[in-house]
Structure I
Amino acid sequence: MATVEDVRRLALALPRTEEHLIRDRVKFRIGRIVYLALSRDETTLGFAFPKEERAALVASEPEKFSLPRVSDLRYNWVHASLAALGPDELVELVTEAWRMCVPAKVARAHLGPTAEPPLPPAPRVARLRLSAEVFAAYQGVDRSWLELRRLTAPTLDLTDPAHRTALHRWLNAWGCRLPYPREGEPYPLGEGLAAWTDKHPLPDTPLPDLSDPEVDAVATAYEELAHLPVKLPPRPRSLGPTAAAKSLYALRPHTVMPWDAAIATELYGARDGAAFARHLRTGRAWARAVVAESGLAADALPADLGRPAVTLAKILDEHLYVTITRGAAL
């Protein structure tokens, strides 16, 4: 169980943090940006969190997390019950909320390099088969993916404006809720994707065969992609970690294992480029283990597992979605 003093101790240890009492509520700020706020009765902690991933977080643990009031939904903000948070979880939430509000160099200087714990153990083929069956039973799981593939055949090319629009619509079909420009308005996402794709040539290596330099290249591309603007001031918004991961999968379906907020938080406690690199290494290790156990090639496994429309990288993501995001017991 976390306490107000735990929050205060963690927050005030982070560079540039100031504590303020505003309308009888304790808030912690970086300059004018509030990243933590306690309710008046000090039972609920509001904290900075990507709004495009908020619904998945709340759905994953509704007894712990909740949406802010309607007037605050436009902000990167979510609530948590202090009584439901453990000490380690509170450290992650406070640190990640602070990280969203300070320059990356400030975060790196304070947090420094950390040793990575062991990768999560790979699922056995039998368990992967069960999760594939559960995921396939969800309504219309492949419809939007097959439509994207049809519209962008033979391959998704973000130098093509029509392909950028198709990707945008596919992301929204998966709940990303990225705004479309009105007639006569600029299209920052389309322009950003075009510039990004010229800057970041992506490897086309199957997930089990990815090299460490290729993992790092994809992670670097992911971090910049996640920060692409999709809406301009006065209410700016970026693409975000979940949509960036899904976009990379759409571009390199045999290479990239995507994620969502619940998966990233559960496995890595972060959604930055370093965490995504770790996620790709997890996927690589899992893909190798599944290939070794099954005796099948990576491109033969999806059909064997009953998911011929997708790749092994996506099947591993679906396993995480079923077991973590949806919390299904297999």
Structure II
Amino acid sequence: MKQFFINIFLEFKAFLFSKNALTFFVFLIISVIAWFLNALDKEQNAVFRLPVSFVGVPKNILVTDSLPAFLTLNIRDNGRQLFKYRHDVHQPMAIDLTRTFYEKGEIVITADQLRGQIMRYLQPTTTVEQIHPDTIAVDYEKLSTAKVRVIPDFDIETANQYMLSTTPVVEPSEITVFAPKYILDTLQFIKTQKVTLHELKATTAAKAMLKPERQVRFSTDNVTLHVGVEMFTEKTLQVAVTIINCPNNVMIKTFPSIVTATFNVGTDSYNKVKSSDIQVIFDYRNIRANNNGKITLRAQALAPYITNIQLNPANVEFVIEKR
């Protein structure tokens, strides 16, 4: 028995490497191709998933139903056309919902309307035998509208010897939003997605995408973030000490009463900066925490183009007098 199978294997191997085998396989391939081409010319039935999209819905209208992304069609055509339907990339068929919208309502797209639009989408030779779903009901309601401010979220760093010349701002600073009234009643602002800008050496404008909010639509999906950048240099000014949180019946005298403030300032703003753009603060409430007779001063820039303020002296002595 073993020898029998060995003989069959040897005969099959010899056939594979013979001229007869080559002729056999050539005719087999030709026959398969001929059968396939013949099948393509015959009419057949097939199921085709037609992608659809819905257009013409204003931003202040909310569709409350889940709309189909595909229509399932039972179609009939020759095999060649059905093959194209299966393997070509199809753009979605746009279903236009443009009309007058009321506070709330329903739009019904009938089977005849769908069939008429589908027949314009498909080839003239194609017969549509069945559509699923054959009717589409679109329930909607009108959204409330409000103006809401936009707050940018950013990570900005300038290159060495550069600084921000102004506080980054977005344009527009407000957008129109559409949402159910109960959401708008608590919606105070819209944030952008984070914009990361590093090593800046010049004033820059960058697109900032708005962060999506559930059940909220925007009049635009992005705003422009403006970032002013300039080179900086160092400047020194004499600034008077300002006393805060002092009771009316008490008078504070500091020694010295004027200190030197050294800071970085943008080159474009160098000539316009003045001592009133910096506040040197002596806080009366910090006296109890200091028992050495000195208070550490705090510097505050009142202009966006001033940074990195250093005070000399940073600590001052003081005396308290009753009024």
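Name the one structure among I, II that relative contact order in percent (Cα under 8 Å, 6 or more apart) of 13 was derived from. Mind dumping the intermediate values first?
Details: I: 17; II: 13.
The structure behind it is II.
Of the structures labelled I, II, which one yields 0.6 when distance in nm of label points 7 Å out along Cα→Cβ at positions 119 and 215 is computed from its coordinates? The partial results should precede the final answer.
Numbers: I: 0.6; II: 4.3.
Corresponding structure: I.
For helix-only ellipticity at 222 nm (-39500 (n - 2.57) for each DSSP H run of 4 or more, over all residues; to 500), the calculated result is -14000, so let me know which of I, II that is. Spell out each step's value before the answer.
Details: I: -14000; II: -6000.
Source structure for this number: I.
Given a value of 7.3 for distance in nm of label points 7 Å out along Cα→Cβ at positions 47 and 263, point me to the structure among I, II it was derived from.
Details: I: 2.2; II: 7.3.
Structure II accounts for this read-out.
Given that P(r) over Cα pairs in 10 Å bins from 0, in percent, derived from a single structure, equals 5, 25, 33, 24, 11, 2, 0, which label among I, II identifies that structure? If you can, show how the numbers build up before the last one.
Values: I: 5, 25, 33, 24, 11, 2, 0; II: 5, 14, 12, 13, 13, 10, 9, 9, 7, 4, 3, 1, 0.
Corresponding structure: I.
Looking at distance in nm of label points 7 Å out along Cα→Cβ at positions 135 and 199, point out which structure of I, II has the largest value.
On the way: I: 3.0; II: 6.4.
Largest value of distance in nm of label points 7 Å out along Cα→Cβ at positions 135 and 199: II.
All of the numbers you see were taken from the coordinates with simple rules; none came from a lab. This is a predicted model, so every value here is computed, not measured. Cβ atoms are built from the backbone, for glycine too; each structure is taken alone.
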